[in-house]
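In what follows, structures are represented as structure tokens.
Where a number appears in this text, it was derived from the coordinates with a stated rule and is not lab data. Note that the structure is a prediction, hence the values are computed from the model and not measured. Cβ atoms are built from the backbone, for glycine too; each structure is taken alone.
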Structure 1
Amino acid sequence: MKQIAQIIAIASLLFFVVSCSNSEQAEQVESKPEVILSVKATIVESGDRTIVRTYTGSIEGEKQAVLYARLAEAVGTIHKGEGSRVNKDDIIMELNRDGATANYHRIKSLYENSKKNAAKMKNLYDQGAVSESAYDAAQTDFDVNAASYDAVRRMVEIQSPVAGTVTSIDVTSGQFVAVGQKLATVASTDKLRIKIGVNTSDINRFEVGTEVTITGDGDGVEAIGTIATIAGSADPATRTFQVEILFGNENGMFRPGMFVRVLHVHERFESILTVAHKSIILQDGSPTVFTVTNGKAVRCSLTLGGDLGSEAIVLSGLKAGDTLVTLGQDYLDDGTFVNVTSLNGSTK
């Protein structure tokens, strides 16, 4: 009997140990933590934003002159090359004075002879040796020949009508040119202009007097321009409205002929909420983001407004101060435990 009692006691002890072990295992299983996903996040803040559109165009001088041949003659000496600074009436190049079409020397000879004759007739008239009508005839002849000489001289001496820079020389010395052929272009460079084409949907956003930013290809090549004119109708060929912009070039960083970009602010927004497009996912066809509250992901459906390029305006679904998940949102569900490893770009 004593042996039987011992066996029963040992069996009871083993049952108690096994029961405790199973109970502890069950408790460990029940207390096993949920899967925690690591994400990056940022604090949502309101701020001011602008929508900027970029247009392209080439620079011209505010005062710009294209010079054309008025004689069919060979090009003689070219006095000013591209990039040369010139004053008004400086001679840029000459056409052949000895050519048959120029007739320069004959007209010059008539001018000089009539000038001498007019001077002689005036002297005789002052002495009472000739009549007033004879003197008037000599003076008229001189005036006609002077005008002819000035005209032919301007045909062979290609002068700049404005002070500025020679932006192009389109012929070479010795080249025979036809009437109406382009010879050179001169533009003033202290003040420049740009013409851009604006489509119908955007033209109402432009106003005369509005400032725009002009940028070139080099670092720091930037200027502020002002919209000077806006075409009242679209160009039939391009279907765009021509907008002319003027800007100063006192530092000489821009030159006529340069290709530049014009940045125009289309719209300004104040104190709005925005979210980066890369933070948005689609769930059930709705733009969705996740925020973090008390260590858990919270699903937020958004109502979006305008597009700002890399960002979208948020009309509803977020508020300032929310912790917005910016990386890892593709793996989240509502209520997922998360660990924010980076907030606003700073590692925790």
Structure 2
Amino acid sequence: MKKIVVTGGLGFIGSNLIDLLIKKNYFVVNIDKISYSSNFYNVKEFKFTKRYKFIKCDINNKKLKNIFNKYKPIAIFNLAAETHVDRSIDNPEAFIQSNILGVYNLLECFKKYSKKYSSKLIHISTDEVYGDILNGRTSENYPYKPSSPYAASKAASDHLVSSYIRTYNIPAIITNCSNNYGPKQHPEKLIPKLIYNILNNKSLPIYGKGRNSREWIYVKDHCDALFKIFKRGKLGNFYNIGSNKNLTNIEVCKNLLNYSKKIIKIGDKVKINYVEDRPGHDVRYALNSNKIKKKLNWKAETNFKKGIKLTFNWYKENLDYYKTIHKNDILKRLGNK
């Protein structure tokens, strides 16, 4: 059975990707250091499958190369990263350690491994590396201009991977995706936080005036794109992955409210509450995903209305998920410096 390594597989996108890979009959080795955003609830359905193995390991750890040599994966999807902008404002060092130094170590281990075995590295990044996009949409050739420590650390990791492709000819691909949402996302992020507050009769905090615009993609669409890139993507290339659908934060909130009112009785405290904006908050991200559509025949299939329904229903049916997370990690305001 062919094996694939997923780093950061206890997280949101990683666990959804593992689900897809197992269903496609791959043996998945999940490497995760177990941080605050790691959650074994996300992989509980894989516990009894013979096609899944969990290994606790930081991508900064040199023993990564031993794992590669033992399992001989045909592909490595790198999703191990610190991801929350607000946390990067409070503690940039953790982002430098994981997203830059960790990727450096991963590249060194993969460089040696890929000389002996046929494999490829898919490095998953973000649209935030492009910075504020007030007009139009960013193609893969658009210059990087990150605004937050998080985005800067991801931009640095992309540059590192790209340099190893050029200098050492490693078989790798870089992807940049728009804002994900869906089941298993940590409630520090906008949509699961709003869902938590709706379910618990709390106010709905929205930064500034709620006009910040993001391109939203349902997580399972993202995972489908990653699989298609693994199978058919051209080595050495960058691929943008997006839905081409932008919504402001206030539009997201109102969509959630409208749907939730059809499902549950809303409490009297569930009201929009505009709060102080975070420092350096980008106004708009927007990707041009024509390349993956034309070259690989991929496009996002889940519209936002359907995706929000699926997402809200998952959290409502998995209330125990919230119990696995410390309340401070859900409710505490971060990135207010």
- [ ] Kindly point out which one of 1, 2 the value 19.2, 62 was derived from, the read-out being Rg and Dmax of the Cα atoms in Å.
- [x] 2
TODO: Determine which structure produced the value 4.3 for distance in nm of label points 7 Å out along Cα→Cβ at positions 58 and 250, calculated from the coordinates; the candidates are 1, 2.
DONE: 2
- [ ] Could you tell me which structure in 1, 2 was used to calculate relative contact order in percent (Cα under 8 Å, 6 or more apart) as 26?
- [x] 1
TODO: Determine which structure produced the value -8000 for helix-only ellipticity at 222 nm (-39500 (n - 2.57) for each DSSP H run of 4 or more, over all residues; to 500), calculated from the coordinates; the candidates are 1, 2.
DONE: 1
